[in-house]
1. By the measure distance in nm of label points 7 Å out along Cα→Cβ at positions 141 and 181, tell me the structure among I, II, III with the highest figure.
2. Quick one: helix-only ellipticity at 222 nm (-39500 (n - 2.57) for each DSSP H run of 4 or more, over all residues; to 500) came out at -24500 when computed from one of I, II, III, so which one is it?
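Nothing in this text is a laboratory measurement; each read-out follows from the coordinates by a stated rule. Being a predicted model, the structure only gives us computed values, none of them experimental. Cβ atoms are built from the backbone, for glycine too; each structure is taken alone.
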Structure I
Amino acid sequence: MLRERVTSAAVLIGVLVVVLVLGEPWIAAAIALIVVAAAIEAFRLLRAAGYPSYPYFGAAVGVACVVVAAAPTAAGPNAIPEAVGLLVAAVAIVLAGVLAFREADPRQGFAAWMATSFGGLYVGSLAFVVRLGTVVAPVPGSAPAAGLGAERAWIVALVLTVWVYDTAAYFVGSRYGRRKFLAHVSPSKSYAGLAGGLAGAVVLGVAAGWALGVALPLAAIFGLVVGLAAQAGDLAESMLKRAAGAKDSGTLIPGHGGVLDRVDSFLFAAPLATLYAAFLFR
């Protein structure tokens, strides 16, 4: 199992490096493909949990979120207003409700409306990976990561912080994780794993802050915020899987389960990281 996890992680890192080197629009295109794969798995879990839904529409909502996140928002002929993201979410909820009118049982229709809206916006939150680097100030020229540019550098910081959190939590929890927390959601989670993961995320956050040329105390808090959000995202997907009676969201990635299993932490970490960065690193 560990060998499979390491091999799969190495492949994923290689893909990430290639996409980052290519830059936009390839970053957004890669995120959109991941959203589609995650949507397929998420809606499969929702149906298994007893919630009818409209998976194709939900996947389209997720992709629309990525498209809006990747669109330019600065002044210019091709720019779009910042509020378009809220409009996409509102229209998604409206159209999902209209689709639900065709259900003969209003209770089924209401469940389909809620599940479709949730599923589309849930996987669509991965779009904030794209948006993160556009809400911060440019990386100072004297900073070690200046050559990457703000977009690539902040994506790398987010990805590495989440991965370090997951890795540290896994190994520390495996070694010292006697006391469990939220075992009704995920039996494997422990306080030791949480502490180890957060420590790793804070250390990585400080390292990222040094590379990005931002204040180290704020960078440490960034690591803490991302770590906590990553854990919450993992637990949220675990709750969905337990409701569906499933161990993994899929089998696409050896040693890791499905795509949703691999990106669940980012679904919570990316929006919170973007919110934090937007206020403090502009």
Structure II
Amino acid sequence: MELPLRAMLPGLVGLPVAYELAILFLLGLFLGSFFSVVTTRLPEGGSIVYPGSRCPACGAPIRWYDNIPLLSFVLLGGRCRSCRRPIPLFYPLIELTTALTLGLTWYFAWRMGWGLIQALVVVLIAALLLLIAVIDQRTMLIPDHLSFPLVLVALLFGLSPLNPLFPPTVHWQNLLWGLGAGAVIFVISALGAMGQGDALLALAMGFLLGPHILVAMFLALMGGGLVALGLFLYLRMSRRPTRGAKMAFGPWLCLATWVALFFAPPLEEWYLTSFLG
């Protein structure tokens, strides 16, 4: 069966876009395997290079043919070859999530007519956002090793003519949006409602999105708020204590940033025409 005509259109490097997406998906699987190491060792201060991958249950080294993303998990039946204990689903899930995230980022950049450099930078930003989201969800902390590079990349991209969201004449305003957003979240974190890592994340969001950060914050508050409400109701109905229950907000900020990168303008236009038109 022939591929649809759109899938055969030239992509960002000249290949049919379907081929580019397939290549990026495969690269994303292997990058996701590396991300599983980063997200488990970085918060503990361990090396992400040495030692090699090991079974989290028995500590046996994982051979290269048992470390092929997704495929090895399926062939092994989801169990370690040495101890036959179940392999945590976290590992194949982060591999698949990374591949889908990078593939969708590339696809939307292509659909919106962005250039190759713009797409590569946004893929890097998406990878950093994913790492931050996963680590914050697992540990309730955002490592400075990731947040500071994200702030730097967002600042350079947000102020450069490469940023496709704004005309070059207004890019400097992103600096003010970033500083303002970071200051607001920092004050909130000082009150104990958020972590200081969220303030750095908000700083990066402002540099990157400018005024579109309002859309991202709204999406993050709506999504995070609904999940928090559902969690609270679940704890109450199951007669479990609600005091001390916490939920990471960083993953919602990361997801909302990714969505706003591509969909903030049409969302704003829809809101204006639907409610203020």
Structure III
Amino acid sequence: MKKLCLVLTLSLLAFTGCNSVRKDNLTSKDYPETKLGWKLGAGTYTFNRFTFLESLDKIDSCNLKYVECYPDQVIEKGSAGTMDYHMDDATQKKILKKLKEKGIKLIAYGVITPNSNAEWRKLFNFGKSMGIQTFTSEPDEKDLAFLSGLCDEYEINLAIHNHPYPRHYWNPDSLLAAIQGRSSRIGACADIGHWVRSDLDPVACLKKLQGHVLHVHMKDLEAIAGKDTGEENRDVHWGTGVANTAGVIDELKRQSFKGMISAEYERHWENNTPDVLASIKYFRNAIK
């Protein structure tokens, strides 16, 4: 009887091992970005007409496993609580439990810019307890020396975001000047669409920032309106607009970029999940 049990146990272990291998292969096939060290996910600002928990459902339906959340989003229906970094421990644990249930990792947070050193430290404490790897932000240059120390102390990145012209970090030159001599954990959150809105070539911008790109906000836009026109460029499916998504992918490969790529689609707000799905499909086919 003991011999039979041993045989059954070994057979079960072998079967489980085979299943694990098959699962790994399936992951490699369905998530080709993982081979490049890329964490493809979505920013919940894309789903800002919905709660955070509803956004997780949408991200899951897009076959994505990583999320970047923003502080003003309501957590769930029937509650006034938001994803603000001042949330209590019980709320943090509740969110982490929901994330685990969905198989989604919260690894980025922003765009967020606290207004004092004390608030910055609160933010980093929040990030440490939630497992956040990168904050996206538009910090004042005068705060960068302090933030450089915080990034190293907490081992969390600060990726400076480029909103369009005339915002301070709208072009790579201003960002590079600001981070000179700072921690390597301070770098760029490369917003592809906002560079287009500022009449900048995203691939050229990435080349300028080589070695400093920590995070990417991926968009594609239908036209270059021009930074002085006051017109707004509209989001389109990746690979169908003027952002040269294929060129962006190639440049990130060339630089051996490692980090999160947040899918953003700021259009069709009430039902843009199909747009995100189409963009993700293009992206994964492009990098296979």
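1. The structure with the largest value is I.
2. Going label by label, the one that fits is I.
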